[in-house]
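Engineer: Please find the structures below.
Values quoted throughout were computed directly from the atomic coordinates according to the rules given, and no laboratory measurement underlies them. All of these numbers come straight from a predicted model, not from anything done at the bench. Cβ atoms are built from the backbone, for glycine too; each structure is taken alone.
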Structure P
């Protein structure tokens, strides 16, 4: 079935229902690799799909036009989930030129044998007429690779945004107004947290420049196409690029014999104050994907570990290393844990990690117990939780209306996910 975005503009990508891991990012709802096609006096294909699904891309294109009639293939981003089928596509589209910027050409040549490809190197001044549609381009370096760019059709107010505004989200429906918006926003937030967060400053520059474009529809490289809620996702990105805090405390830990777990429970109880949301994750049963999502907009985080082999538990080390790489900004933090005979161990290592993440440390020393925490230490942990809750309220300044805006949209959907 052909999916038409605008008159003469089609989705020709592939929906990957089965993928559950993307570089360690857990994709519980699958994903899609979005490619697009414009049929005008000239024909252009915008991006491709992951290599194993090249035949599906060729089949979708062939439904609309013969492959030898394709004039241009645009590559907005060289990462293999979007460029992997280019060798097959360029071989099949014998008359096509590959449009990309200079950095993208260099990157593609390091992945594939491009010696027989006909390149058309563009910059931001380039304009390519297809007839009634014009392709224009905006370089978006480090959002999230150096060669990334947007393609824009001014006549349709349509932005092909590559990884920006995407979601790892497999659906048979292609548009945001065909699926529950809270679900889409949840996946968009998780996608941003795990893939884009590190590049917030660069994305901020991109959004500032893109503000000069008249945008009605955003067609990303993954997930659904924004034809109704483009304003909502743009506003969400403005919050996410600064890790705008909600009144939320994030607690995560691992435990050996439940001592660190008891401290986590006490901190949790203390943090449960009016107006404050508290999230508690035992890393034995949680994953770093969810943790990054929560860290994006929490105000305060508390990380805990017992001492194991003079250091912290492996799952805590993994989580902190992952968060350090994503570089969430503006977080206050504390460390806690238990120990047996080596007091300078796991919790102190956590303190060093929190410093490396540029967190505001709320205490100079971690909260610790030797072996099983006493009632006195559990009271200290509960008081610490209250302190974290107060800090969360101070840091967010009560400004979190956007979350409520899309959460309240739930009332507009029935249990089957259909719009009411």
Structure Q
């Protein structure tokens, strides 16, 4: 298996609405920027992988066909993936496989989402309609008719964790919200930069117990792209390659009642172990300089500290209490602002997270730069109650 480097990146602003751009125009913008970043042309691209989660969002079945056409990539081979919130991370994994296997020397990985395009252009977007489109992710025979929502499935995990360990407390979750919204203030592409007080978060309206308004990420429109290259050609395009040294993935049981635990996400634990074994990680808290974890809800970030083995089971709340995961802490988490602060343009999110780590490993993250960063973790999860997880270990150096 060949070594694989990220040689070019680009991420659009994440916004509530990109009225002036279609989904394939957003894709074109980030593809062009990533190619410029890699000092490449489209002729240098061997294949493409597209992350587009929800056909209803784009009002278009097989939207990857129209992205590929608009980018002028025909007749290069292309694959589209859709694994819920893990779509972007899965796209990176498939692109990695294309290059590591030797099938292609280079691969464009691109994610795009326009969640409000399921409405007629010019009309006001409606949250209930977006939630209805997302609800089709749940089992349509039994779960969806009972009102299963994304927030409900993850709230169930948090409540189970609280019953087992007494945490995360609502105040600990609020501190994650304050951290991530605050981190987003230093990220120029973020959708929801805010300086929040504990009182503001704690008194915001309840969405799904125990999640309040500021415990939830916002759905976003946006795009992100990266370009992968084999070791043989990477240095033709960049003098600062970032290597994918570990990669792991898992898919859990669809029915949550069939799983080992409601609050330990086995898919995340398996994916993390596989990525760590590949990269030689034995002590993640000591060996990572930063991490981008999937924080669609504040409680899931705290559970992710445990599922990524930063601490023992039940110890996640302590990491936020002690400031370990703050931007200036021992292991900064979601310096981008995460999904809560930067936004969640689903197909693009895992690629945005990956690009954020790349910026820090290159030393190009501006005001939010984690000084001396050499190794980072990306965790991308999706599906009902964290069915899918992809974990990536990224490293700078030769």
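Engineer: Matching task: 30, 25, 20 is the computed value of semi-axes √(5λ) of the Cα gyration tensor in Å. Pick the structure from P, Q. Walk me through the numbers on the way to the answer.
Structural biologist: Numbers: P: 46, 22, 18; Q: 30, 25, 20.
Computing semi-axes √(5λ) of the Cα gyration tensor in Å on every structure in P, Q gives 30, 25, 20 only for Q.
Engineer: Out of P, Q, which one gives 19.8 for mean count of other Cβ atoms within 10 Å over residues 284-291 as computed from the coordinates? Could the numbers behind the result be given before it?
Structural biologist: Numbers: P: 17.1; Q: 19.8.
This value belongs to structure Q.
Engineer: Which of the displayed structures (P, Q) returns the greatest value of relative contact order in percent (Cα under 8 Å, 6 or more apart) on calculation?
Structural biologist: Values: P: 12; Q: 26.
Max of relative contact order in percent (Cα under 8 Å, 6 or more apart): Q.
Engineer: Hey, another quick one. Going by distance in nm of label points 7 Å out along Cα→Cβ at positions 148 and 388, which of structures P, Q comes out largest? Each step should come with its number before you reach the end.
Structural biologist: Values: P: 3.1; Q: 1.7.
When distance in nm of label points 7 Å out along Cα→Cβ at positions 148 and 388 is calculated for P, Q, structure P comes out on top.
Engineer: Something else: Figure out for me which of the structures P, Q the number 3.7 belongs to, where distance in nm of label points 7 Å out along Cα→Cβ at positions 204 and 308 was derived from the coordinates.
Structural biologist: Working: P: 3.7; Q: 2.1.
Going label by label, the one that fits is P.
Engineer: Once FRET efficiency 1/(1 + (r/R0)^6) of positions 228 and 268 (r between Cβ atoms, R0 = 35 Å, to 0.05) is calculated for all of P, Q, which comes out largest? Please report the intermediate quantities before stating the final value.
Structural biologist: Details: P: 0.35; Q: 0.90.
The maximum falls on structure Q.
Engineer: With mean projected area of the Cα convex hull in nm², for residues 60-179 alone derived from the coordinates and found to be 8.2, which of P, Q does the value describe? Don't jump to the answer; show the numbers that get you there.
Structural biologist: Details: P: 8.2; Q: 12.2.
Traced to structure P.
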